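Several structures are given next for inspection.
Please treat every number below as a calculation from the coordinates, not as lab data. Keep in mind that what you see is a predicted model, and the values were worked out from it rather than measured. Cβ atoms are built from the backbone, for glycine too; each structure is taken alone.
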Structure 1
Amino acid sequence: MRDREELVRRWQAGWSVSRGWTKVDDDNDGILTVRAGEDNRAMEYVVLDADDKPERVERAAELALNTGGGRGAGWITLATDDREARVEQLEDLGLEVQREQDWLMTIQLSEQPALTLNDRYALHTELESDLIVTRATLHGGVVSSGRMAVVGEDAVADRIETDPAHRRHGLGSAVMASLVETAAAQGAKRGILIASIDGLRLYRSLGWKVVADIVIARSA
């Protein structure tokens with residue numbers, strides 16, 4: 001559990017860099033408070049080791065429900081081996097659980113294969129401080145994109161997206177390959193991400209491994 005708790009911490013650090021959320025508080029008792037400051041997402045509470053210490057979920061729920069800003073202002077994210085139990089707990093505490101399933105995944109960057117892009121498309125990768133941004137374009141228009149934040153030896157992937165009209169052309173794989181290559185050149189060794197059901201097959205095909213289920217909820 002401790003290894004997974006550390007992985008969640010490291011994911012949060014990179015995810016916050018990607019989103020520009022620089023104000024993070026650690027209560028040193030299993031809850032990371034991210035001051036997102038966005039409309040309908042003012043605060044994010046990342047709960048560590050929620051399965052073994054469900055009382056942390058209770059404290060996070062209280063914080064989320066008391067977050068100012070109206071419905072949905074306070075959010076909770078946690079990793080779990082028992083999704084049903086955590087969903088039931090969060091709903092009993094008065095939170096609205098997102099029904100879309102997500103997974104925490106990781107890889108040693110050296111294990112992800114290098115890939116080339118279909119000649120129809122062009123690939124552009126930029127390094128902006130600790131954030132790598134890759135875009136695949138067709139006739140100048142962006143059809144696939146993604147970003148990866150480098151924090152120490154970790155590279156956290158975020159917002160990997162492909163236009164539905166251009167799927168099944170290897171664009172997501174090519175974007176990921178470019179991000180990983182650039183992150184490795186910056187000294188990163190391990191990749192971390194949270195995958196949706198749409199991205200799970202892609203990441204598995206590239207060698208990423210599932211570490212835990214992710215449950216996300218918000219104040220109702």
Structure 2
Amino acid sequence: MKIKDVMKRDFVSVPRDAALHDVARAVLRSGGAAAVIDDDGRLYGVIAESDLLPADAAVRGPGRAARLLQAALTGPDPDWSTWSAGLRAADVMQPPASAAQQDDDPTEVGRRMLESNLRHVPVLRGTILVGILSRPELLRLLRGSDLTLQRAVERLLWRCRFAPPDYNIDIGIDDDVVFVEGEVARASDVRVVGSLIAALDGVSAVKNLLSVRSERSRALA
């Protein structure tokens with residue numbers, strides 16, 4: 001299997017001089033990220049939901065930054081409008097240092113994503129952007145690697161009441177290493193969830209990427 005077999009091909013792209021309001025709508029429409037490219041399809045950068053929020057408003061965890069961004073656009077939020085006025089795509093994009101080639105091994109690229117806490121990796125054919133590999137596609141791929149252990153972790157989380165709406169946890173498994181990301185209600189839960197999973201039979205290590213759900217994020221849930 002290669003990255004081109006699991007990547008998203010229907011990605012959204014924007015020019016470098018696109019206004020932030022237009023970029024925000026494009027990113028929300030894409031369900032995660034927009035690529036910044038030139039007229040020939042060459043990649044300049046990637047913009048995710050969290051890149052479109054001020055530093056003190058960004059929220060980690062799946063779906064939370066998108067909720068805040070959606071609220072800012074539909075409110076409208078005068079603070080966000082003031083902050084974003086005059087900004088362009090080039091001002092907030094992240095450099096594509098983590099780009100992969102379409103024939104790369106998705107498992108190896110996935111490990112780099114999780115170890116570096118990357119949510120999106122652009123996929124190139126030479127220098128031309130052809131797709132984006134996002135965390136949801138990666139976790140779906142890793143889920144298939146050990147269904148027995150996957151189900152054991154899921155049962156454990158439900159039994160210990162680490163479940164919605166207060167908890168939004170997603171997991172993936174690769175060679176008996178459990179990758180955990182999402183949001184929990186309290187700071188102490190990050191350590192507790194990691195320790196519980198690490199104690200399961202068959203788990204060799206836990207990569208804990210959990211964050212604490214903010215009060216503002218709770219209000220928008």
Cα extents along the principal axes in Å gets 52, 33, 32 when computed on, of labels 1, 2, structure 1
The highest value of mean count of other Cβ atoms within 10 Å over residues 169-176 among the shown structures 1, 2 is in 1
With relative contact order in percent (Cα under 8 Å, 6 or more apart) computed for every candidate in 1, 2, 20 is reproduced by structure 2
Ranked by FRET efficiency 1/(1 + (r/R0)^6) of positions 81 and 177 (r between Cβ atoms, R0 = 30 Å, to 0.05), the structure on top of 1, 2 with the greatest value is 1
